[in-house]
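Multiple structures are listed underneath, in C-alpha cells.
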Structure P
Amino acid sequence: MDVAKDDPAREILPYADEDIAAVKGPGMVQAMLQGEEESEGSSSEDGAEALIKKLEAAGLKTPEAKKYEEAKKAAAAKKVAQE
C-alpha cells in the first residue's frame, strides 16, 4: 500500500484576514477575563468572588465557593478577635 502525504489535486484556499486575526487573537474566555480586569480594577479577592457568582448564575456549582465563603468568615472572625 502506498501512502501519499498530500493529495496533489487538493486546492488549498487562502484564509480571510478576519479568520487569521481570530485564530491569533485571544479566545472567548480570555477576552472576557481581560475585559473584566480592565473594567473592574478591583482586588483579586473581589475577582474570585465575582467569578464564583458568575459560575453559580450559569448553573455551575463549585466546591471552591463553599471554601471561599468559609475562609472569608474565618478571616473576618480573626480580624474581630484581634480588635
Structure Q
Amino acid sequence: MGYLQGFDDCESAEEAVRELREARGKFGPFKNEHEGYAVLLEEVDELWDEIKKNQAKRNRGAIRREAIQVAAMALRFVEDLCRVA
C-alpha cells in the first residue's frame, strides 16, 4: 500500500512523506516510544514557537514547514512503533 493512497493530489501529504523519508535516511527508525514522543514533541514545540510570534512577524511558510514536520514525525511514530502483528 502506498503512503499517499486516498490523498488524491494532497501536496502537504506528499511533503510530509518526503520529510519522513529524509528523516529515516538520516536517523533511522525510532528506537522506542520515548524517543518517538520526544522528537514529535520537539516538532510540536517548534510549531508552537512559530504560532506564538506576534501576528505581524508570523511567517506562514515557517508555520507550514513546522506543521509538515509534525505530520512527518507523527507518521514516523506510527510506522516505526505502532505496527500491529
Original post:
So helix-only ellipticity at 222 nm (-39500 (n - 2.57) for each DSSP H run of 4 or more, over all residues; to 500), computed for just one structure, reads -21500; which one of P, Q is that?
Top reply: P
Original post:
Comparing structures P, Q by distance in nm of label points 7 Å out along Cα→Cβ at positions 11 and 59, which one has the largest value?
Top reply: P
**OP:** Using Rg and Dmax of the Cα atoms in Å as the calculated read-out, with 14.0, 49 as its value, let me know the right label among P, Q.
**Re:** Q
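No value in this document is a laboratory result; all are computed from the given coordinates. What you see is a predicted model, and the numbers here were worked out from it, not measured in a lab. Cβ atoms are built from the backbone, for glycine too; each structure is taken alone.
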